[in-house]
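In structure tokens below, several structures.
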Structure P
């Protein structure tokens, strides 16, 4: 049985960042993923300023984007009707996850992580701290990081289920190549294209990513919603080309692991509950999980990894709690028409929303301004007592 200081299951942005950071610090690292890279992944591929900053802090260089992959114009719609265009938005970059994830995984392996991609896990033994692969090999670890996505095998083994169905989101997406879709078109965001969610059009070099996403419980007919959205764009969406995926839409795990087992990225539910952005949080949480593992192992107390990790996650958890307070104002069916009217009237509100999308603003900074600006949109959820509680809570 081979022994590793750290085993990372899942080689996407969270797992790749964790494996890179730990391997560069001198830990022996095994990086496991059931897929070989490059591999396909449902994701709009919008890379925010937050994600780019975390990437640069982890890997030591800027994430590479060509000029045609950078967008500064965003077209906002509500039920298909224009509600404002911003032409000097904070730069939003567009990537294909096929390329980006392979690049991140490659850097982790280049830093010294052992390559176990293309291998499935058949058993996890948390007491013995072992991972068994389907080919029969058993690997031992000091700390384990589960970065294996929303359907996390590690989370399911820890908690009995990988997510709570009552709180999960769901998204559908296609890569469209219809002739009338231009790679030079602006980013388009359609509020209320799905219940408690939105639709997106992300023009890229080889295709245009089109999708809808929202809370699963509010969208029992998501396939019909997707078909209607594509029709409104003049796009044909053959069934065979539609990808679907659960989305941990802001319902994060308050306890992301147990002792020497940590969860990062989507496996920990670290997705923005308003914008749906998860790449930045995945990269950041992967780095924080690796740092917790490094510290715990250096102290010869791997069982303290979770305590260290939870402390490091407090600012991110606080921000996600604040976002959940705001979410009903934007997406609740009874309130979204009023929000859309205010959104159409207010350039400031549109820019604040864009700053959140771009990762250039934190919910703690926008919460009070939103409460003051929209006093009639059911903002009882943002009462002073609750705001202060969420702002000051550890």
Structure Q
């Protein structure tokens, strides 16, 4: 399949790697294949390259080198952040706080900790993506060790007020703030002044699957979950996947460099699609106007979202019905249900997500095919 034979509007699930990322991975894997922990010349060479990759990532993110922990992706980073803080502080803290909109790699960890005896507060939000910050303030106490709030929601594009959350957390408790920035990195601002822990995956920004970063500020102390050789500052033992780590540095460089033009293009496409979708009577646009332009979520009131998504796929147009990590599970979108939408809307939403490398002609083709699918397919009973 060449680039012009399909339309890919599913970049929140994953992105196509940059060719330069593949080149970096291949070159490092073939040339600097030695174990970065080995005490010989090739090992020292590999370790030196790892240091350069860490330095580059730190520069792009605006943090210190020693605050960058390479991981296999946001799921690992989220688990390490959340459990690491909770287990380290279990002698004095048993309350943890998150939102009802989080990705499964955060929510499922909180549910597991709840079973272990932790008191979990799940914060509400409305259809516009506004968090109940009064609820957060009231929930903070001297037994709270962690608050976890995503920067951008992966289904709706809600941008959560991380700065306000951080300031509330630090003014009213001893807790740390963890931010899952998977859908925000290289799309929206992620100010390093307003988090204690931050995680993301490389494959969402033109990098490779299996790469990711946890930024751990100096004030954050974690219980290590992976016992072994002590790699990654004793927080992620295991032989260093040098090719992945270096390729992630390349992906960050390219994505940050192209951000202004990509965001401008994503905004153009988002506005066009929002206008055209609004002309279809059965469409309800979910993503608010102040959502990230890289995500546009809408629902159908007369057709099944899954059926239309399949019809689009049969026409070589690829979209999602909800988070890719839960899309094979039957049922509603809990993100929309918790926002206050009814079951019909929550069952039948479609998510379009962009890298900013798409063109307007693709958006126009999408609308043409969507209208044909809606006309040709029988409405649901």
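By the measure mean count of other Cβ atoms within 10 Å over residues 168-175, tell me the structure among P, Q with the highest figure.
When mean count of other Cβ atoms within 10 Å over residues 168-175 is computed for each of P, Q, structure P gives the biggest number.
Quick check for you: by distance in nm of label points 7 Å out along Cα→Cβ at positions 96 and 144, which of P, Q is greatest?
P
Quick check on the output: 2.7 is distance in nm of label points 7 Å out along Cα→Cβ at positions 128 and 200, derived from one of P, Q. Which one produced it?
Source structure: Q.
Here volume of the Cα convex hull per residue in Å³, for residues 32-231 alone has been calculated and equals 120, so which of P, Q was it run on?
Going through each structure in turn, the value belongs to Q.
From P, Q, which structure was distance in nm of label points 7 Å out along Cα→Cβ at positions 176 and 360 = 4.7 calculated on?
Going label by label, the one that fits is Q.
All of the numbers you see were taken from the coordinates with simple rules; none came from a lab. Owing to the predicted nature of the structure, the values given are computational and were not obtained by experimental measurement. Cβ atoms are built from the backbone, for glycine too; each structure is taken alone.
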